[in-house]
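Given below, in the form of structure tokens, are the structures.
Every number in this text was worked out from the coordinates using simple rules, so none of it is lab data. Note that the coordinates shown come from a computational prediction; the quantities given were computed from them, not determined experimentally. Cβ atoms are built from the backbone, for glycine too; each structure is taken alone.
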Structure 1
Amino acid sequence: MAEWEFTITGCGTSHGSPMWGRPDWWSSDPRDRRRRSGAFLRGPQGQVLLFDCGPDLAHQMTDPYLDWDGLAYPSRCVTRCDGVLLTHDHADHCHGINDLRHLNRLMRGDGIAIHGEQGHLDQLRAMFPYCFGAGEDTYAMSKPTLRTVALRDGVTTIIAGMPVTPFAMSHGLAGRTTGFRCGGMAYCTDVKVLPETAEPHLRGLDLLALGVLRDELHPTHQNWDEAQAVISRLRPRRTVMIHMGPEVRYAAWEPRLRPDLALAVDGWTTRFEAA
């Protein structure tokens, strides 16, 4: 079986972390410095699938593992994209879309497909119509060259060599989000309630990336207790918690972690089996 890499380029919320203007929430612990939501898969032939394209995308692609010294050429930067898996159309998950144009350039103008639920894709096209033109004029005008591909819930599609199965999740009052089963792992961000219809797609996981906002209850995101209940039901071999709010202090949560449970930091990476 082919091994793929999974890397978290941003494990924070829409605000990022820590937040300016809130000195009481500031943290000097580098593990609490979180870019906004982002992650990618890298395949054995170098293929790259992005989860979302949030507003920190350019920084995340330049320094995905957060190990660049800021001076020398960033040798571990991401220079290609074979597709984007869109979880939903909120600003912190799609407002870096314009930075996909640089990946277009690096791939000599090749178009990039954004895969997701039809309603989210429609909203994306409405917000950024200039990204979805056709022909040479689009690229010549330094605009991204993108297209959308609607996926059906529960139907597996091979994207860049990876079997991808989307499923609906509830973002509480904020509507619907899409989770993705990708081979032996699943990516579930911005989830308040995991519907029963999603659970068949989440059995036998090697790795679960799961959104966990904070300790206190929230109307659109899981807190710690809600997430632990999901993990107990699904019983993945490993879980990494993502999309933490600025209230979360790594040092405070670290004693809770078990060998099968990790708290993400930007640049966290691991490998898993594609099938």
Structure 2
Amino acid sequence: MIVSQISDEQLAFLEDKANQIREDIIKMLLEAGSGHSAGSLGTADIFTALYFHVMKHDPKNPDWEDRDRFVLSNAHICPVLYATLAHAGYYPREEMMTLRKFGSRLQGHPHRGILPGLEASGGPLGHGISIAIGMTLADKIDGKRRRVYCMLGDGEQDEGQVWEALMFAGKNKLNNLAVVVDRNNIQIDGFTEDIMPMEPLNEKYRSFGWHILEVDGHNIRSIVDAFDEAKAVYEKPTMVIAHTIPGKGVDFMEFKPEWHGKPPNKEEAEKALAELEQIKSLGGKITCEHH
């Protein structure tokens, strides 16, 4: 593993930013009255690392030719993407509260073209990875050196198209592609290993020609280090298996599949925000002592 170049000050900023994004996710879902809580909260650290440290992008010039691009394949967790884009400066933060409302730019799944920073529309599971691979291949053909990042859900890999796409990327040695799997072990019907067992995921990906890294999806330093290592791999695409806790930061949501597609009510939101405020008072770092 490459030695981390992230400073303690940068790390503290990123941990605090991830907590702010979690707070806004709760507020957005409460206002909308619908949406996906568990995955959105569980991936906040990954999105923060990508948009505030890893990726090359410019919110003031979202169509910048040389930008890195991000594709959200498990597009139902778009509240975390929307909150991250707002915090990064792509659109006004007050607009976050229009999530899923009629006429809003923040639809229940991302719609490319109506909100700056959205690189692909989403909805049908299994499609996003193919979109990301198409972008990557086009860049390789055109000789561009920008990178493409993609997030996959673990339950999403019940779709055969995912494996066809992974095989294609490995065959074509798309080294400018980094995919992160949100390995939170839940999907809409329950726990992934009860519905369609996936392990050993790392061996499967490796057999498809990928460079494999596994990280704690809540350790921002480790996440940054993994993406840095991906940039140094020239002979194959990189898969980052990020082990995350669904509903991270909100005790009564954590590890519970029922929160996959459920928003909090007013009482639950108040309790969740109180927990996240307590984390802020501890310096922004979420501890795991109660697990």
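Given structures 1, 2, which gives the highest value for distance in nm of label points 7 Å out along Cα→Cβ at positions 33 and 225?
Working: 1: 3.5; 2: 4.7.
For this comparison of distance in nm of label points 7 Å out along Cα→Cβ at positions 33 and 225, the top structure is 2.
If helix-only ellipticity at 222 nm (-39500 (n - 2.57) for each DSSP H run of 4 or more, over all residues; to 500) is computed to be -12000, which of 1, 2 is the source? Intermediate results must be reported in sequence, preceding the final value.
Working: 1: -4000; 2: -12000.
The structure behind it is 2.
Thinking only about relative contact order in percent (Cα under 8 Å, 6 or more apart), which of 1, 2 has the largest value?
Working: 1: 21; 2: 25.
Checked 1, 2; max of relative contact order in percent (Cα under 8 Å, 6 or more apart) sits with 2.
For the read-out distance in nm of label points 7 Å out along Cα→Cβ at positions 25 and 177, a value of 2.6 was computed from one structure; give its label from 1, 2.
Values: 1: 1.7; 2: 2.6.
That value comes from structure 2.
Among the shown structures 1, 2, from which was the value 12.0 of mean count of other Cβ atoms within 10 Å over residues 193-200 calculated? Present the calculation step by step, with values, prior to reporting the outcome.
Details: 1: 14.5; 2: 12.0.
Only structure 2 yields this read-out.
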